[in-house]
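Student: The structures considered in this document are given below.
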Structure I
Amino acid sequence: MTLAELESLMDQHFPSWRVFSTITALGDNDITTTMPFRKDLVRAGGTISGPALMALADTTAYFLTLVHAGPVPSAATANLDIHFLVRPKPAEIVATGTLLRLGRRLAVSAVDLHSGDDLVAHATVTYALPSS
């Protein structure tokens, strides 16, 4: 799928997706998304919340899965493993997802999340693909 096709599919099935993230780049095997800073994402201690980071990692992997597996909006997260490395600053978060493997039933991606120059989290996300 192209970026325009992906955005159109998301608009059709998940109309509010643009509130949470923006797709900023799409390569042959990778995608970059940005989660804009919002005060409601900050938790005690002045850092972006873990659930928000997990959601961005999951969303980024979902977009990447759709680009490579085709328009299968019913693809579902089968596993998400995340390692929080550094407290993110209260700023936008940039996620870069790379497709590691696309099989008939599963798509596996790695997602790195950055706050400024800091790598703040690394996730591996597996999506289950619907039967043909």
Structure II
Amino acid sequence: MVSAASLQKLARDTARMEFHGQPPVVYEGISLAAVLREAGVRSDSLRGPALATRLVVEAADGYRIVLTLADLDPSLGGRRVLLADRLDGKALPASEAPWRLIVVGDQRPSRSARQVVRIRVLAEPR
């Protein structure tokens, strides 16, 4: 588990997003890869069993999406994924808080989950 205090120390990033034909907005937050590193989970230079490790992101309403560590590895998927807590320079509205997962580059926002409350790291058994 990563504490709120340790998250505050991590570098921040922004991503401009468009959802369902609405005007673009800017989300600000922390790279998911940085959050994982803080929790002791590597997401770069992956090999062997680590390539089958998945991340289950869960929202308050039960919505779930799955990413893999390989999605985040810069030498493999190289996806930019943020755990955002700000929208257009302000705290996220209650309808999106406490966190919004932002998957930059997706053609549809289906994996950019609102109200993220938990991220589980699951390794496939050998």
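Student: Among the shown structures I, II, from which was the value -8000 of helix-only ellipticity at 222 nm (-39500 (n - 2.57) for each DSSP H run of 4 or more, over all residues; to 500) calculated?
Tutor: Working: I: -8000; II: -2500.
Label of the originating structure: I.
Student: In terms of mean count of other Cβ atoms within 10 Å over residues 3-10, which of structures I, II is highest?
Tutor: With respect to mean count of other Cβ atoms within 10 Å over residues 3-10, the highest-scoring structure among I, II is I.
Student: Quick check for you: by distance in nm of label points 7 Å out along Cα→Cβ at positions 27 and 43, which of I, II is greatest? Before the final figure, lay out the partial values.
Tutor: Numbers: I: 3.0; II: 1.2.
Evaluating distance in nm of label points 7 Å out along Cα→Cβ at positions 27 and 43 on every structure, the highest lands on I.
Taken together, the values in this text are just the output of simple stated rules run on the coordinates, not laboratory data. Bear in mind that the values here come from a model prediction, so they are computed numbers and not experimental data. Cβ atoms are built from the backbone, for glycine too; each structure is taken alone.
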